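Dropping the structures in below, format is structure tokens.
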Structure P
Amino acid sequence: MSKKTRVLILTGSANDAPKLSGAREVLDELGIPFRFHVASAHRTPERAVRLVEEAERQGVQVFIACAGMANHLAGAVAAHTVLPVIGVPLSGNAMGGLDALLSTVQMPPGIPVATVAVGGARNAGILAAQILATMDATLKRKLRAMRRKMKRKVEATDGKIGI
């Protein structure tokens, strides 16, 4: 697998960086090179577009865009690339992430955004890996091993909950 960046993670606010640790951990565990940047669809729209366009030219294959409130970062990213975009709606306001979820999933025809659960950064990392694994047999094996590990962990807890 190339050491070239394959996934770009964008978030609208540096305050949300800790909420994205799950995606970063999965990508690290699977050996997928990624970059992380802060760019707001509303406060720094030119920067967001520039990062997406540069990343695509540099060979990035999947984007993960994370934002809270009614922010539309994933949609803004998807508007500027034909590559897969995974949206991660984040909670943190009075609506508990529902506004972020709705603004991420309600995309117009022709500009899709794959969307994971509110706060689902880990699943975003796994989904990015699954997309990349369609053309990478080594990564596919790593994902299968990850699933087996999850299965063993669940099975190991059976009978230990004391009910």
Structure Q
Amino acid sequence: MSPKKQETGSAVVGIVLGSDSDLPVMEETFKVLKEFGVPCEISVISAHRSPRRAADYASNAEERGLRVIVAGAGMAAHLPGVLAAYTCLPVIGVPLQGGALNGMDALYAIVQMPPGVPVATVAVNGGRNAALLAIQMLSLGDPGLRGKLQAYRERLALDVAAKSARLQEKLQQ
């Protein structure tokens, strides 16, 4: 399934890619949001090649109903910071692997925002965690979403316990 705006309501999370080549990582963000029933939209916007589009997207995001923006960017990774400069909504940056420094340049670029314009940052290629962080933010005002997040965490714990039990079984053979 290709990412598109979800049909369950107006988007509350905007997923922004600096290039369509970023889709494999950022598709994880889309999938997790969909799994939790969080309406989202996805756009390709370049901080350098389409700066007016980036400014317009972020400036109008809140009035369009967005509550969080997740932006994936590689190398110089200016996209999350540029978007954050034009909105007071939370922006989560996903540094993308690639380039000469294999994603470390993107990580440093996103995490080193100047005082006054924060961008939350997840691990290199951390599209899944970016979605979960957005869900945590949204769940503060949504008890139903909070319940889904708690159930997800409980499933994670059960999965770890099951893996441990399988390992113990294997070691006792």
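Computed from the coordinates by the stated procedures, all read-outs in this text should not be read as laboratory data. These numbers come from a predicted model, not from an experiment. Cβ atoms are built from the backbone, for glycine too; each structure is taken alone.
Summary table
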{"quantity": "Which of P, Q yields -0.38 [log10 I(q)/I(0) by the Debye sum over Cα atoms at q = 0.14 Å⁻¹, for residues 71-134 alone, calculated]", "calculated": "P"}
{"quantity": "Structure from which -13000 was derived, helix-only ellipticity at 222 nm (-39500 (n - 2.57) for each DSSP H run of 4 or more, over all residues; to 500), options P, Q", "calculated": "P"}
{"quantity": "Which of P, Q leads on percent of Cα pairs over 30 Å apart, largest value", "calculated": "Q"}
{"quantity": "Which of P, Q yields 0.3 [distance in nm of label points 7 Å out along Cα→Cβ at positions 47 and 119, calculated]", "calculated": "Q"}
{"quantity": "Value 19, calculated as relative contact order in percent (Cα under 8 Å, 6 or more apart), assigned to which of P, Q", "calculated": "Q"}
{"quantity": "Ranking P, Q by mean count of other Cβ atoms within 10 Å over residues 63-70, the structure that comes out highest", "calculated": "P"}
